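What follows draws every value from the coordinates through simple rules; no lab data is involved. Source: prediction; values computed, not measured. Cβ atoms are built from the backbone, for glycine too; each structure is taken alone.
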Structure 1
Amino acid sequence: MKRNIVTAIILSIITCGIYNLYWIYALNNDASRLAREEEDGGMVLILSLITCGIYFLIWNYKMGDKIYQAGGKNDQVVYLILAIFGLSIVSMALMQTEVNNLLDQRGPAY
């Protein structure tokens, strides 16, 4: 599902990160669906919480590959570096942009 990036960022800030958790879940599932992989957004959240955010860094890198498999740009390293330096909301915005572009290319069927 296409999401408005500005709205997602504002909601993430207003809700003190609660919407961000949903955004991670939904973004992962959308990218998985586009790459024709199994959706596992809930597992991403659980592993990120259990590992105190370490898995979230791995997820940022993996999302670059998942988006690339779906037909988007391969920005794995960019997403990872942004997340390492505390700019994960920027990396998620870039991911959402790529997912939105892929959804535009494929039409309303997705």
Structure 2
Amino acid sequence: MKVTFLPSGKQVEVKQGVTLLQASRLAGITIPTRCGGKAGCMMCKVNVPEGEEGHLSKPGRAERNKLGTWIDHGTRLACQAAVQDSVTVQVPEDKLKAAIRKQLERQAEEDTLW
């Protein structure tokens, strides 16, 4: 089964039952976690596109307790969601990287105006 991570577009082949967190590590994608994959910190949130929710294991009690209604909007904990079929997931951008990227984009726009 193939897992595609956005926005990078990196893909990795995994066996059924591998968590998204494990798959991300195989793909060289950094998904932060502080709890060691025990659904304790909520740092490993990812978004699953509509229609692909069934490509992952059903949320367990710990994940449901942590995420609440976010699950209904496609948010999953990468440490808990196990691959059942090929799936695409959106990994939120690191806040510092996002700020730097936005600053570089603004600078590039300003440079093209001159």
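Values for this structure:
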| quantity | calculated |
| --- | --- |
| Of the structures 1, 2, the one that -24000 was derived from, the read-out being helix-only ellipticity at 222 nm (-39500 (n - 2.57) for each DSSP H run of 4 or more, over all residues; to 500) | 1 |
| Structures 1, 2, by distance in nm of label points 7 Å out along Cα→Cβ at positions 61 and 85: label with the highest value | 2 |
| At a computed 15.9, 56 (Rg and Dmax of the Cα atoms in Å), which of 1, 2 | 2 |
| Of the structures 1, 2, the one that 3.3 was derived from, the read-out being distance in nm of label points 7 Å out along Cα→Cβ at positions 45 and 77 | 1 |
| Origin of the derived value 15.9 (mean count of other Cβ atoms within 10 Å over residues 13-20; candidates 1, 2) | 2 |
| Structure with the greatest value (metric relative contact order in percent (Cα under 8 Å, 6 or more apart), set 1, 2) | 2 |
| Label whose coordinates, when Kirkwood radius over Cα pairs in Å, for residues 5-52 alone is calculated, return 11.3 (choices 1, 2) | 1 |
